[in-house]
1. Of structures I, II, which gives 61, 50, 36 when Cα extents along the principal axes in Å is computed from the coordinates?
2. Compute volume of the Cα convex hull per residue in Å³, for residues 62-157 alone for each of I, II and report the one that scores greatest.
3. If helix-only ellipticity at 222 nm (-39500 (n - 2.57) for each DSSP H run of 4 or more, over all residues; to 500) computes to -8500, which of I, II did it come from?
4. Given that mean count of other Cβ atoms within 10 Å over residues 94-101, derived from a single structure, equals 23.6, which label among I, II identifies that structure?
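Computed from the coordinates by the stated procedures, all read-outs in this text should not be read as laboratory data. Being a predicted model, the structure only gives us computed values, none of them experimental. Cβ atoms are built from the backbone, for glycine too; each structure is taken alone.
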Structure I
Amino acid sequence: MVKSHHWNSLYLLAALSMIFMTLAIAVQPLYLRNVLGVGLENAGAINASIQAVTEILDLVLIGYLGFLSDRYGRVPIVVGGFLVAALGAFLATFSLELGALFGIGGLFFYFTMRIVMSLGTGAVWPQLSTLAGDFTSYRNRAELMTKTAFMMAFGATIVYAVLMQIPQHAGLGAVMLLTAAVALVGAWLSRRCLIDVAPRVTNGKASLKQVWRLLRAEPRLRLSFASAFFARNDMVFIGLFLMLWFVYFADVVGMGQGEAAGHAGMVVGLIGFTVLVSIPLWGIFIDRYGRVAAIAAGMALSGIGLVWFGFIVNPFGWMVLIPAALLAAGQAGCLVAPQVLAVDLAPPEMRGAVLGMFFVVGSIGIVLFVQIGGFLFDAVGPHAPFVFTGVGNLLILSYSLWVMRADQRIGTGRGDTHPLHAEAESLL
């Protein structure tokens, strides 16, 4: 039986997992520059390569562990993931020394440990999200999964607001070791305070073929997967391409690179804050108007915000704040509503497999859209990646409206009140 302390532990672990992931990425450029001596001429390529390799490897891991969690439970995978991440973070702190000891160089050793850290967290955050689905019923799912998403966003905010101030006072080594300590606390808390409640699969029912059959049969599940593919890359877009736009436009307005980066940081910070405060409001919206309607509204806001960037000439002007706020508000809904809908439609014994593939599809979207966006940035202009992604979001808006109309024609009201498993069907 799920009790309040299980939920409180899950909320805390959601924040800890995001603190670990965000801190590992945030400290990476500083560590490469100040400890490993990576010069400015190679910094972009090396940082991007590390991120790309970890994302691609995570694709396979997340999907496979989703299937395993249906057989062996979520908690053992979460504990193991935190321990692997802690080991990688601890060893990464001494990359220079250990790289020299093994004769492979500090940079290659750090690259390897970042992969280990990413594989560890790839076993953690998807399973925490799946556990949030396991702990809920149809009636309280939107509220409680929204709180989990809020804690993840809060964890990322804490990193930039507080923890990234540590290097200037205690040094990079202290931050690297703190990252490992966060993962160890996560492993201990997971082992002591989480429980598995989903039925275990013993007959091999949860297979890729079964997930595919489910997708073919259920248009609302296809909508949730399509939303993950298009919308999970929005915050990556904002962080990467807004920073590039500000930095490269600095010469046009006669501003220094450091000052331009500071302006970009403030805009990205505003976006992050808007996402944070919007998430609880989306929980209320989902309960009142439905999952599919929330996806439509989120896609509309984020799509309009992204396309609006195409009309911005000077990113340093105050007008950039309007599309940024629209994008942030819509992104919050796109993060929560598709996942809640996917949990609704996944049979309990297949929930790990379905959500594993859901997160894989989202990761594929991140890789593809970032790569295409980089090409468009160079070939067309700094606004092109935003417009391209915004058009994609508006296409998903059209699909979600079609799903709503189709469900209304067959008499299912808001378009998401007849999930596949019997628990939700009883609400009709």
Structure II
Amino acid sequence: MSVDRRRFLELSGAGTGAVLTGLAAAGAAGQEAPGEEAATPSPRRAPWVRSGQAPDVCVIGAGAFGLWTALELQREGATVQIVDLYGPGNSRATSGGETRGVRTSYGDRPHGVEWGRWANEAIRRWKAWDEEHAGGVVAPFFYTTGDLILRPEMEPYLERTMALWDELGIEYEQPSMDDVAREFPQIRSDDMTVALYEPQAGVVRARRVMESVAQVFQREGGTITIGRAAPGTVAAGRLADIQVDGHGSISADIFQWACGPWLSKVLPNPMADRLRIPMGHVFYFGTPPGDESYNWPNFPSYGVPGCTGWPALPPDHRGFRVRTGGRSPEDPDVSERGRIPDEGFQRGIDFVRERFPALAEAPILETRACHYESSVTRNFIIDVHPDWGNAWITGGGSAEAFKQGPVLGEYIAHRILGDDLEPDLAEGFRLSEETFEERG
């Protein structure tokens, strides 16, 4: 199969659907099918990449959506340039926190089975990333902690989560409350009656792993430019270039907008009122000297009503991590990440005193606040821009995209290349016509 560059650009200008339709028609005309090319180095390479006419792709955003996709695109033969406002792993980024948990317990989502399956595979890939890029002087990025969920009573979320695990064949346990009290006396659980435990769940050193992905991407030939990007010239339904402060215009065949909480700022049309970007509050508590019971591997990550957290990881020694509810959306360029308002600050202290009595007087070593990006559907957004046939919008991570980053990036890259690995999922990732109601 061969699609020349001019024909590809014509098709991409009409949207990805036209690319797929055109390629399918070529196959139907008796030309060699993608899976039948004996000389093809990868059986899943997109047809127009196999033709030797790999596109230039510009990825705007170096977070979980952008970096993992850029790396996969590059490995599939595309020439990729990333543009990011502040740089990979920066303190403003959703993916720039010290740690992020990885679990598969998505019984609260209508798309929970799909997310659970991806997260399960992502855990395998996080470990594989460690095998390839950690070791020696570089500490591991992923730590298996197990995840303990406690609730006052059985509820639909737990029932659906167990059904999800059963369907996917994911290992889990239902410890008694006596078991919980014996194994994890650090957490007060006498007001709980139900526990679930996912032994394979873990915690990732988020900021450092994003820096490592960026380093690998650059080492393999990618380019990262730091600057504020804005859409540039639009012609015939295609975005021709972007404007980057201090760097002029950058042109490409394909654009991926992966800007996290900035999506509504850089693409007000169509993203206005299609994202909510609340802020979560994170605390790191200092544990008693010589007491290892709050450190990995002696305590799991946990989820109780109103809070999640996990043990201190030995490579970084930041402290025992607690995340509580946060505050209303703010401008991601100017919102404060290091300071938590007094009300939220006290909420974190009160929670620890109630749930972890031995830490009642523990000092707070650090606080963090970070944005989340929730879509109307609470699912990811992976769709072509409604007005620009060669631009993709990817976002709406809903506090879960980072966990699935290695799998998410592969999926998005192949969608961009016209080689959809899981066609049944595309509808769920569409940019919804619904919007959030205006805030009063």
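1. Working: I: 61, 50, 36; II: 69, 48, 45.
Answer for the origin of the read-out: I.
2. Working: I: 105; II: 159.
Top value of volume of the Cα convex hull per residue in Å³, for residues 62-157 alone goes to structure II.
3. The read-out was computed on structure II.
4. II
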